[in-house]
Structure I
């Protein structure tokens, strides 16, 4: 199980462990965003610090129906006890976890500041 908490902005946040290209662990908080259907959004400074390999450029339709292009990188994430390869889209802001990373898991939360967030394998 992966455990987190609702922050003061009423966002469900969990700790996220990523690996750089040398296998060193980088830990950050990430918001769980069920409106994002990809794996993970990371800001440019984190992508650069981890030296993630570039994969491609991808076009997505975002909120409001606007089309945006995103650089896509490959990362390894420690997810519920295993290392998983994921696609990472580059975008400013706090890291976001999308529904592709949640696939095969139950996502439960108590929507209040300090409320528990849990992600459990189905």
Structure II
């Protein structure tokens, strides 16, 4: 991290203050900059393209927002699947309807289930 920031300081002292708020990992062959938002990532990519193309190491920029989105993937939690669902007399119809809807996306929309609790 130190080499990258020293290089940057020689180029643009103002930018050093901005880059210090990002997480920067540096290896002998590359620099990885992790920004908090996608907007920061876009700014860093434009800045690198305009001013740091001759740094000498590959510079990668990631966003924490992207990492969080990758973790979420499709939003399905494995413990809440049809394979783990316990079917009984009271919920058999709801199970079959939901399974049919999930098996044929777009055929039935929207599905609204209403009932009491318990």
Structure III
């Protein structure tokens, strides 16, 4: 969590706003694989929106930071709301996620198979 992320906390309740994007290459969708969890999972690439930043600018920033390519949000696909409970800590997370269909002139620079950039693995 960074100081300028849109995130609020009250007791053990958390709220944040995120942006994620669907980038396709050869009819495949690029996913982030989180191998740091007890059960690895796949997710669309994205992250928290910062105060004063639009969700479109956030997804462009996240792709640049995580994958190193420039993307263009073509259209908003959907808005999702998640409400999650951590049974160990009894804390709750509520988040709103803006999901965009993306394009990129740099998509062909990406490998065709699983690859890693920094601490992120993509497939």
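Each value in this text was obtained by applying a stated rule to the coordinates, not by laboratory testing. Bear in mind the structure is a predicted one, so any value in this text is a computation, not a measurement. Cβ atoms are built from the backbone, for glycine too; each structure is taken alone.
Assorted remarks:
- Structure (I, II, III) behind the derived value 17 of relative contact order in percent (Cα under 8 Å, 6 or more apart): II
- Ranking I, II, III by Kirkwood radius over Cα pairs in Å, the structure that comes out highest: II
- Structures I, II, III were compared on mean count of other Cβ atoms within 10 Å over residues 20-27, and the highest value belongs to III.
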